[in-house]
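Every read-out reported here was derived from the displayed coordinates using simple, explicitly stated rules and does not represent laboratory data. Being a predicted model, the structure only gives us computed values, none of them experimental. Cβ atoms are built from the backbone, for glycine too; each structure is taken alone.
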Structure P
Amino acid sequence: MTQLRALAATLALPLALLAGCGDGQSGGSSGGGVSYAPDDLVLRVDVAGGLVPVAMTVTEVPALSVYGDGRVVTNGPMIEIFPGPALPNVQVQQISTADVAKLVDRAVDAGVGKQTDFGMPNVADAPTTHIMVRTGAGELVSDIPALGIGEDELSGAHRAARQHMQRLVEALTDLPATLGRAAVSESKPFPSAGIAAVAAPWTEMGGDQGVEPQQPVDWPGPALPGEAYADRPGVHCVSATGEQAALILAAAGKANSRTPWRSAGSSWQVTFRPFLPDEATCADLADRS
């Protein structure tokens, strides 16, 4: 799939580090006559589903999330080592609230939310590209299954509709090219206010051969494995905010993706997912619609 869970360490940073980025506006933005609060999710591109581990449907970070105050949250690049860092590389940039409005207009003009027939390629277990934009009419959504995959057999109308959306996705995920390099701040680690931990029993893996034995680490958060997702067999999640989240982030920053975490007398494999501004609970991560 086009977006994979990135692996690189990121620690919680004060939100004040972002002050002075973009146009310096601390309030929300407006587009198409709509006013947005700073933490309002205004625009999202998410590539999800397909043939991936079921836990990944919870922990994967959306490709792009734009908020009312101009924050743009994305996946950072993947470090090609094994085991990789425990924390995903969630990054944030800043654009002006005026440019937030421009992106809203661009998504609406591209037809997000319209009843468009994109066809369905004959591809099994392909991911779906989800595009959401918030307007005065509410949330407008387009879901395109298997975007960019196996489209040669589709009709000309279907291919044209898909190419139109593909160009929109490319524009939204390359903001320096779309808005101008000076309009987009340098990327920084995203300062999450909370974190979720998705846990499964820790077991040896074939890929662990040749890797030094992993030393167990005492879990600093709520007891693992946490509550189960009713619609995701075997997937459990706990979450933390404030001081407890800071303790988890500090410990995870020194760990790797195969670190065994000791909790409740057992060892657990944990996948970490920092909360984005529109998220606050494990349940929020399961709702990718």
Structure Q
Amino acid sequence: MTTAPDDPAAELPGAPPVVDLATWQAARDELLVREKAHTRQGDALAAARRRLPMVEVDGTVEVVGPEGPVPFLDLFQGRRELVVYQHMWYDGAPHQGQCEGCTDAVWHMKDAVYLNARGVSFAVLTTGSWEEVAAYTAFMGYTQPWYSVRGLDAPIGGGMGHLACFLRDGERAFLTYSTIGRGIEPANGSFGLLDLTPYGRGEAWEDRPEGRPEGRPAIGSVREGYPGEGGQACWYWRTDADGTASWGEASRPTPQWTRPGVTPEKTLGRSGDCS
């Protein structure tokens, strides 16, 4: 029979102090006041977001999907609103060399049934050529609508790594909102859950109590909008075959290890810039 230590927290590095339930509840109630204020501020920001002006885009411009070129208006699928994730792409790179952050966001958005029920469609846009994109989405098992916007200018094409929202009025389409950097975090429910835990995301930039494990430093090239000095956060976006966070040559974006038959590779195989 396994026995637990008298004080389990004593064996955890920098664990919170152990108190009785009444003391914990008092501290929890105090934090709840701040959490409610944060929620109300978020509501106020959402209200301001709904009052932003909008800019018309060319709804007839063609994007390329599994059925070939289609007008951008088709992405609404008959609905009034559209949310798109603009996925970065490395031309000619193998699957394990594609953008880790975009993989993270899109993996969390595999099902849009609740958006659809609210009259909102969802699609993924990328600058990759459709031949490469089709092979990648098949490998990843994605069922969301994906389209290549190769050669198109912003806001439909252009720079990637964004979330963007569009509104349709008949045969006209309008850009209503877009975001970059940490603004894409709403797509990732795991961030919100990690922020509820005592050890958090484990990033070097986080404010953590004395004695807690030191956060992992930022990794990779500098990304605008991400915290940390010298590069992007989220060191666990890539892991090795054992599930250990690693950005070594045999690592992959974390979700790829769930794909049938996936194996370690020797190189990321990236060529050119991600855009």
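Each of the structures P, Q was assessed by volume of the Cα convex hull per residue in Å³; the largest value belongs to Q.
Taking distance in nm of label points 7 Å out along Cα→Cβ at positions 146 and 266 as the criterion, the highest value among P, Q goes to P. Ranked by FRET efficiency 1/(1 + (r/R0)^6) of positions 98 and 234 (r between Cβ atoms, R0 = 25 Å, to 0.05), structures P, Q are topped by Q, which has the highest value.
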